[in-house]
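Pasting the structures in now, so scroll down.
What follows draws every value from the coordinates through simple rules; no lab data is involved. Given the structure is predicted, the values throughout are model-derived calculations rather than measurements. Cβ atoms are built from the backbone, for glycine too; each structure is taken alone.
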Structure 1
Amino acid sequence: MCRLFPLHWLCCAILIAPALLHASHPEFSLHRLHSAKPGPTVLIIGGIQGDEPGGFHAATLLVTHAKLQNGELWVVPNLNFASILHSARGLHGDLNRKFYAVSPHDPDYHAVKQIQELITSPAVDIVINMHDGSGFYRPNYQDSQHNPHRWGQAMIIDQQQLANSRWGALEELATRTLAQVNQQLLHPNHRLHLKNTRTRDGDIEMEKSLTYFAIRHHKPALALEASKTLSTAERVYYHLQMLSHYLREIGMDLHLPFSLTTTAIEQALNPPLQLTLPDRLQLPLENIRSQLNYFPLPTHTLPTWQSNNPLLAVVNRGDSWQINYGNRRLTQLKPQFFDYSQRPVTLQLEIDGRPTSALTGTEVVVEQQLKISAPSPYRINFIGWQQPGIDNEVEIPILYEQIDHRFSLDRDGKLFRLEVYHQEAFSGMVTVRFDPTLTLSQRTEENPE
């Protein structure tokens, strides 16, 4: 059994259900993207199966980047979060086959009931489930990868229409959407098709699915399927193309601040990631070392991490804590446990000869030299700097060339931990980023007084 830190998501999107990670089963997070004008409310779900990164990364990019001209998006980017972390379809069976009936003893029970409550919310008008599917769906058999039994490169509906619903013309809306997307294919083989499962005619498996649960509760619903044959960036491309054109068909305008090209999407999929403990420390995760030793964590409580991405998770692995970005392992923290002091600390610094200040839990940028001032009984430990007989680096100039780069946070030897202690209690950390290319004006901008 793994254990997870509580992890809360920070973004301009409004969080209405915290991304609380606990025990062996992390909970999904819900993010509401508002606009200034009225319009439909669309619930978008990614990650119902943890081995489908195109779906959950596309949903995550909506949370971190999307702007709306009208209406609302409710986005769950990480529905089956435990399976995402393990890159598994489902740790406890296929979650997308538990929407007709699920046992209270099933580990997925609470997730199913919570997402069902969202689907049936009176505020939700339409439900879209983002998947990655095998091969390439084709209405007629072509070969083993292109045939009616495949799911990739398709929009999936359970029936032609949903009566007495404003957006119940499921086949018509999907057909118009596909006509637009098929004009923007990356390769002719990627052509998308409409797949109607005709679930109510006796498809027992599809009767158990999330979209058919929505249909049974009179909510228009469909699934978007990108082919697992494609790269993740290509899958995300098609998810975003299908979604943006579908939203346009129902009168919504979605804006993303990057162009819909695989190059731009690849960059968006690798953003600057960061974990923070407010007023205590921040941990930039770009190019981070595979293991950080003696990392200061609290003795008696689990810290409440905050992240800048809903796919970040901190998972217990026995004597260490593993940090994941979706199904990618970023690093491992080997902890050293301390009592935490009650209050954050403001340090007086001299950076390259210029006085400034920094609060624990923030980052400073240095060209070559740093000197720290702190009142007694505070003690400074700059990880990677050491001289015989000195156990407190207060008022001692620390030069970049004197630092042992093996102790940096990153693989390039540029990021370091400046740890602050009140007697034996941990007060917090300032992250120090060395950049010898900074001009004076850039240093002033990075480290305002």
Structure 2
Amino acid sequence: MNLENLSLPAPKIITPLPGPATKRLLERQANRESNARTYPRGIPIAVARARGATIEDVDGNVFIDCLGGAGALNVGHNNPEVIAAVQAQMEQAIHTLDLPSPIKDKFTDAIFRILPPEMQGKVKIQFSGPTGSDAVEGAMKLVKTYTGRRTMLSFQGGYHGVTAGALAMTGLRSPKEKVASLMPDVHFMPYSYCYRCPLKLTPESCDTACANFVESVLADPCSGVTTPAGIIFEAVQGEGGSIPGTPQFLQRLRELATRFAVPLIADEVQCGFGRTGKWFGFEHAGITPDVIIMSKGIGGIGLPISVIVYREELDTWAPGAHIGTFRGFLPAMAAGVAAIEFIEANGILAHATEIGEFLQAGFRQIQNAYDIIGDVRGRGLILGVEIVEGNGSNKSSPQRSKCIQKECLQRGLIIETGGRADCVMRFLPPLVLTRQQAQQVLDIFAEAVAIASKA
């Protein structure tokens, strides 16, 4: 398929933003929806339709979408091949709890097929419900049941969801501060965030000290941390600021987990399913985890589904240990199968690598011109550009990052902020973003950075 044909012509801005129809819907939303709503605060648009890597609002403005449903729309908005598969399935059956069906069997085959060779034929799958948080909760139950232990290790900057257990293992403090009695016995380790090393070291001389710290916690009988039931990590931290773990760091985690007999859990909800240019983010380090958590992209066009794939020897939990009414949503499984087939047929993994490298090179050119860009990083099409004060200071600059987001939107580019102090411009476009669209992203972003540098 020609990827050029998937999207709407964009960008096209024909009204002041937000436009009049959008304003009305935003006002109605503010009056009726929860104060916990988030995205419309920084991206004030009301969506009429979406195609490929583009979104059209109710006023006729068309944007290039570099948010991509927070990483859920890997094969693009309303991918026609995926829609056809979903429609065909909906004519047959839609909801079956965890009863077997032909499409569920086909989906399982497809997921097993894209696993690393070391895992194939040696794993089980658990269908967990509609969100990544459901799968995180299930993975935690799985390893606690298997090991008989209670402690979990997570990482500073990690994000695993907002259900009680998942939130307890999430690094971001703000959603936790007013919620009492979260799951205890979660300990946060330093991640390989080399631009702002939590140990105040440099990559050239640190000898992966963040992994050495994890080793000390596991090995020291006086560390205060009991042997954990599991270690959960993201190969590329998403909400934490698009931070890729170094291969050395991830390899050390695998070695430590094996040495201390602790199951290693890869949360691939956002960085998985082709986003990094490989099916799974951890593959860039040449490692194999014990448990993989999947959601977002495996639903093809944003349909809700999550699964856990894990080594078969971990399968010691009892029937009903992890359930959920919507774990049998068959249209999402049909979408997942079609998305995998689309990615394979159209060389999307290589395309994501190519476009990601193109964007990173362009961001670095902009960085050379404006010192308010402190760091450019990522893998494939999960990218981050960290915004700082400049003039010799690498202090985070929320004012500049918000200015960049606003100026990008005014020019027809949707991006989100994240990371510490929301100072990382995060790029999570559908993997069908074309080279021409990527150049437009760079052009708009450069204009926005130029304006923010004077703010």
Structure 3
Amino acid sequence: MSENETPKRYWIWTVGCQMNKVDSDRVAGTLKSRGCIPAEREEDADIVILNSCAVRESAERRVSGKLGNLVQMKKERPDVLIGLTGCSVSADFTSTAQRFRGADMYFQPTRLDQFVEQLDQFWPSTQDPGAMSCWQEQSGETECAGPSAYVPISNGCDKFCTYCIVPYRRGRERSRPMLDIVDECGSLVKRGARELTLLGQRVNAYGRDFKDGTELADLLALVNTIPELVRLRFLTSYPKDMSDRLIDAVASLDKVCEHIHLPIQSGNDEVLTNMRRGYSRQDYVRLIGRLREAVPSLALSTDIIVGFPGETEEQYRDTLSLMEEVRFSTVYSAAYSPRAGTLAARWTDDVPRDVKKDRLQRLDALQQHISMTQHQALKGETVEVLVESAHSERKDTAQWRGRTRQNRLVFIPRGGQDLMGRTVHVRIEKASPFAMQGTPL
């Protein structure tokens, strides 16, 4: 782009997991390196990138609807470029284009080389893209827009659970070099990050592909030494990969938070076998016991699917009883929806939609009761809160928004003091199933 040329403007629309947010940051970095600037509004952009999620049917419906709206906008502004990436994009671009019509570019998650190659066809660049086979080889970093930032440490998954499309879209597990990760973490902290979350589809399998004994515990120990870093988290963990060394690291490293996201998916052994999860209910419960023995203040969140093919009412109740036994802090629940290309999609989706809805409602009601009990128990207690933003859903009260080390959401009245990015001690005064309110001390 010449000095006198008006910069192209971009807009990136993202749905799905934290890894998608990181991928969008990488796409934004690529566009910025070519002289592009972010648009203030989607309708003002010269290029719009949709970063999709295929984990749930509802997410893909959102993507289809959004793409349809952009196609209509393109009729009025034919020069606008539309790109589709994320887990809805398979290696077969022709098939993807038939399912999601109207985009000018399709590229797989993390594959910036595919994006740049196609972008050059529309906006030729003299810049040498270098080696860009995947994000591990990029020099760009995650954007740091606040006190919390995400850092990808691995990509892909080798587990092939019967319901999950992720291994087919993101490929086999690949770990980033440890020193590259530490360098990025240090750079983010220098730019204002106080809390870092290390990301991977199976984050606690980090380093196994190096075949030299490297573990996530080693990486945590290195990142923990970064000056000015206050908190360190990691997700998403797979139960069978929670090693004793990793548990010891969570217990001993002062910056690693007392919170682990550990998906169970079902509380019934037969359903877990059909999901190909590789562990039993008792395996999971024993692991929770080890974790809580090492870290008594640990909070646990999880993922649960209801209405998996063949799930009976009795099997569903096993999931409810597991929730009662474990007492999760948060449950991310979803009704099963078939994902084309997965093994489970070949089976009959035999749990009626209204039954799935009823099971989901009952599960959510139980978790709200558990969360409310946990939050009520904290009333009058003092907790440490990292203030993340000034955003609040309430219109009548100005509030700071932050989280405890156990990842519990806390709102604080906004006074004259700027608390952004600071850790403050807060006395909890009000509680709901979803958040707490308190006064800074």
Report task. Identify the structure, out of 1, 2, 3, from whose coordinates distance in nm of label points 7 Å out along Cα→Cβ at positions 123 and 147 was calculated to give 3.5. Result -> 3
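Once relative contact order in percent (Cα under 8 Å, 6 or more apart) is calculated for all of 1, 2, 3, which comes out largest? Kindly include the intermediate steps, with their values, before the conclusion.
Values: 1: 14; 2: 22; 3: 10.
Top value of relative contact order in percent (Cα under 8 Å, 6 or more apart), among 1, 2, 3, belongs to structure 2.
Figure out for me which of the structures 1, 2, 3 the number 20.0 belongs to, where mean count of other Cβ atoms within 10 Å over residues 83-90 was derived from the coordinates. If you can, show how the numbers build up before the last one.
Values: 1: 20.0; 2: 16.1; 3: 25.1.
Label of the source structure: 1.
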Query - Which of 1, 2, 3 leads on Kirkwood radius over Cα pairs in Å, for residues 347-394 alone, largest value - result: 3
